[in-house]
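Listed below are the structures to be examined.
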Structure I
Amino acid sequence: MKPLNILVTGGAGFIGSAVIRHLILETNHRVANVDKLTYAGNLESLNGVSGNERYTFCQTDIIDQAAIESIFRQFRPDIVMHLAAESHVDRSITGPADFIQTNIVGTYVLLETARKYWLGLDEQRKGAFRFHHISTDEVYGSLGPEGLFTEESNYDPSSPYSSSKASSDHLVRAWHRTYGLPIIVTNCSNNYGPYQFPEKLIPLIILNALEGKPLPLYGKGDQIRDWLHVEDHARALYKVVTEGAPGETYNIGGHNEKTNMQVVLTLCGILDELRPDHPKGINRYDQLITYVADRPGHDQRYAIDSSKIKWDLDWVPEETFVSGIRKTVDWYLSNGEWCRNVLDGSYQRERLGLVTEAAP
């Protein structure tokens, strides 16, 4: 494929860095990484590609319209892959303001900048331009015991996080319907894999277990999620943005429905095998499981129907949960320095998301 200029927002984050690693290592495209570098952004996740001549980094907040317009003028993107977002549900409960600013206002700034830029392109580049908005299955709300989310599912977000992502989804589609901007939206299930910030379930459990700390499970641990390996997701996103139809939505799932309890028990079993020198006082890691009060408004079940991307774009995940989760544990065991560096003092794996006072 002819080399393209691909602008990635949030490229120092968990999913964004996986996308950039894929673009630099597996394609010939040029990449501009636009990231504010919040607590969850870590340039060490890009150490393997950051020295490549096709990679550029811009430390910029996406709500800074002047800075974003300057980046568009200088980089001249053919594709925008918008991943920058505040993404942790618990944090959105106690501090929703950042989610409104980044996820809604930031998306608006990018859309308006992209629209004006797109209108100034020649006809060939204008026809090929894409604005790809990466979103979540949480915008659909909670499923009952049966059924799957499809691209036609009604929106019913529960948390400030999912509500802010639902808002940004609607903005993106409105810019397509009103202005003709060629957009694509993807909604994915729960991602896991290397370089994930340890506020999320899987890295939190791994790191706590190794130190003999409690393994917190909300409620009964019976909430169900569909788990998608982040490198499968990165491959899917590239396929969508280069082969998908403008104006379309594609759901991306891993075909791995598991309860939180099943996930934690699987992690404990792998750690029992790979790190049998247990912390003092236990002889199995699952002895550290601790039940804590459930998250306010916690959705019971998410599950994605990925048949559209399978049949339209010939994408299916390569990792099973068994293969992906073992690779993930191996990575965290082999990358202790990354884990130590990312925990810079602002987050020490404490419980977040408790409603104890009025949110700002």
Structure II
Amino acid sequence: MSRARVTLFTTALLVAGVLVVLASITLGTERVSLYTAWDEWQRGADWADAPALSVLLKLRLPRTLASLLAGAGLAVAGCAFQALLRNPLATPYTLGVSSAAALGAWSAFIVADFGWLVWAEHLPMGQIFAFVFAGADVLLVWMLAARSARSSPTLLLLAGVTLGMLANSGIMFSRYIASPTRLVVMDRWLMGGVDIIGYGPVLALFFGVVPCMAVLILLAGRFDQLGFSRDLAESRGINVARLQWFTFLVGSLLTAVVVAQVGPIGFIGLVVPHAVRAFTGPGHRRLMPISMLAGGIFLCACDVAARLLLPGETPIGIVTTLIGAPFFLYLLLRRKFTDWEY
């Protein structure tokens, strides 16, 4: 792809991002006037006397930042897994990482309900359990693949899908034993949502997602070499087995942090890299940073739509699926996924 086309696409994304962020901090059940919020800030009004500023800073801005971080992280993880397995369907969800992280995060809530985590009430047990379960999923995928002489990408993907189904069965069992009150909360959480309050979840996402994204983007050159063939990558000094393990580890940590904070949100890691690749080409040095930008904007836009679709608020996971599934079917109709080099 020409540099001019990539520059034009990136500029359009940045403009769209500014518009989406403005919509995100102003639109919702109650519209917030930026002029009113600025006036309240200038007057130094107390929170009780500054409703517009209070809503803007305590509710709208945190969820906007959370959606940008979560969307960016999932898009980069999708890029990395697709490059690693040389498979257009590889994402944190098809590999079972997201389902395992969701099972882990929810298991922490269930265990806490039984009073078994009183000693750890000040620790982020949701995130810890999510990472442990996601790591266990990756370890099992790797062990299954290691039984063959070479870690086949197809075998890794099939193992991930199978373990994802197993994790989903664990989620259904936890729903069965959960109390009715907890079950309602669980069902809403499993649909995904960035309706957070305060900056605690934003900081958790920032310190968990940003370093992982940086590491994966730094591996972009190695993913490009692997895109030609495993043998070629190894002939150029790349330890493919180590690259697979390390990418799985970092991608799992990233996914676990996102799932623990905002729940399982699908289609970001699947749709965004394919849409961006149409403008940037297959080179990961361009693809991954621009996918990061596009993923954050896409999830933020979905969050705005989730607030406006119904009188209440539609779970964001439903919105991403309603948008992502038809778009991906459109991509399938336009392209022939008979090979990774398309």
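Each value in this text was obtained by applying a stated rule to the coordinates, not by laboratory testing. Owing to the predicted nature of the structure, the values given are computational and were not obtained by experimental measurement. Cβ atoms are built from the backbone, for glycine too; each structure is taken alone.
Here helix-only ellipticity at 222 nm (-39500 (n - 2.57) for each DSSP H run of 4 or more, over all residues; to 500) was calculated and came to -25000; which of the structures I, II was it taken from?
Computing helix-only ellipticity at 222 nm (-39500 (n - 2.57) for each DSSP H run of 4 or more, over all residues; to 500) on every structure in I, II gives -25000 only for II.
Work out Cα Rg over 2.2 N^0.38 Å, for residues 62-157 alone for each of structures I, II, then name the structure with the largest result.
Details: I: 1.33; II: 1.29.
Checked I, II; max of Cα Rg over 2.2 N^0.38 Å, for residues 62-157 alone sits with I.
Given that relative contact order in percent (Cα under 8 Å, 6 or more apart), derived from a single structure, equals 30, which label among I, II identifies that structure?
II
I have 24.6 for mean count of other Cβ atoms within 10 Å over residues 78-85, calculated from one of the structures I, II. Which structure is it? If you can, show how the numbers build up before the last one.
Numbers: I: 24.6; II: 27.8.
Source structure: I.
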